[in-house]
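These are the structures in question, set out in turn.
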Structure I
Amino acid sequence: MSAAAADALARMSVEAGQRVRAERRRRRWTMRKLADLAGVALAVVHRVEAGHVATLETYARLATALGLRPDLLLSDPRARAANRQGGEDIVHAAMGELEARLLAAPGRTIAIDEPYQHYQFAGRADVLVVDREERNLFHIENRTQFPNLQDAAGSWNAKRQYLAREMAERYGIGPNGWRSITHTMACLWSA
């Protein structure tokens, strides 16, 4: 392996480990809980978070357990940096952070940009508030742009149909399901 390839692999491993650790801590999970949910040994989680190289399967298991989408990008880093600058919607991101702060309370799990999949349909919930004890689910879909109203409505309806069922399974809500499910769309026009 060339020195450049070894250096790139080391950087990727450190970045992946930092992302896994940050998401695990955000969820207030122990390393043991993540290891159990991912089906890997506790030592593997320690090594990944420390920036050691792991297999693609290990990264995929950890990402899936954390609700992250594993990405492998083989691209020119200069092109990635240019694309990132134009694709960010800071108003949308700020809405989610503010809503999460305002809705946080003891006994509630707050998730921002929570991925889920129902068979072939995959989506992301902008903000989820889960109260396991009360069996309540509150979902906020944030919108700052409407380039295509039909696409926005279709996405909204698909989330209303599939999200609650998938989240009940993920969060271990019993056979009676949710007591209360609320879906709302928050719209803030930004230029």
Structure II
Amino acid sequence: MRALCLSIAATLVFGGSAAAQTEDRCAFDLGAMMSMDFATFDSTLDSGWRMVGDRPGCEAIAADLLAQYRTDKIDEQRRSLMHHEAQLRAASGQTDAAIALIEQVRSMQSAPEMIAYHDAEIAFLRGDLPALNAARDRLLAVPEPEYFTRSIARFRERYPDQPPPVWPLNIETVNGFVACFGRPYMEAYNAPCRRSGN
């Protein structure tokens, strides 16, 4: 799950002598690149992707860097903004608009736990309890990834006063949708309904 992703400092590694020369010429710190804000990454001449792309023979590597930045940062931010917009539209009674946005967000996901979560949201907004229960079952069936325990430990270190996330992610929200099915979206989304979930 990307909500708990950690920045990883790395450089591209290639095999073979010709590739080793390319590695030296095109090397960069991936963690530093991914930590840059958009303006720095895209619009400065002495940092960001241009410090790789302006080197002869490094164009393809710079293109891959751009693709990774777009996928890992911009697309994720876009999904997040669209999802928050959908939640607000659902809260304001704009159910059809909320469903349309969540369907778009769902189409941009690849993680099975996020797909199941968005299916649960859509089912709740459509008033489809069997589909909601089926989505919840799929969410519960997603195995916990190996990194999750380490991520929780880091979360507790950084935010000792906050309750850590539980696996599967968003299960408390989906439990709230089930427990308070048929009620307004924000009522089902919030804590009292979540606490009454299974």
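Throughout, read-outs are computed from the coordinates displayed, never taken from laboratory work. Worth saying up front: this structure is predicted, and the values here are computed from it rather than measured.
Using helix-only ellipticity at 222 nm (-39500 (n - 2.57) for each DSSP H run of 4 or more, over all residues; to 500) as the calculated read-out, with -16500 as its value, let me know the right label among I, II. Structure I accounts for this read-out.
For structures I, II, calculate Kirkwood radius over Cα pairs in Å and state which one comes out highest.
Between I, II, the highest calculated value is found for II.
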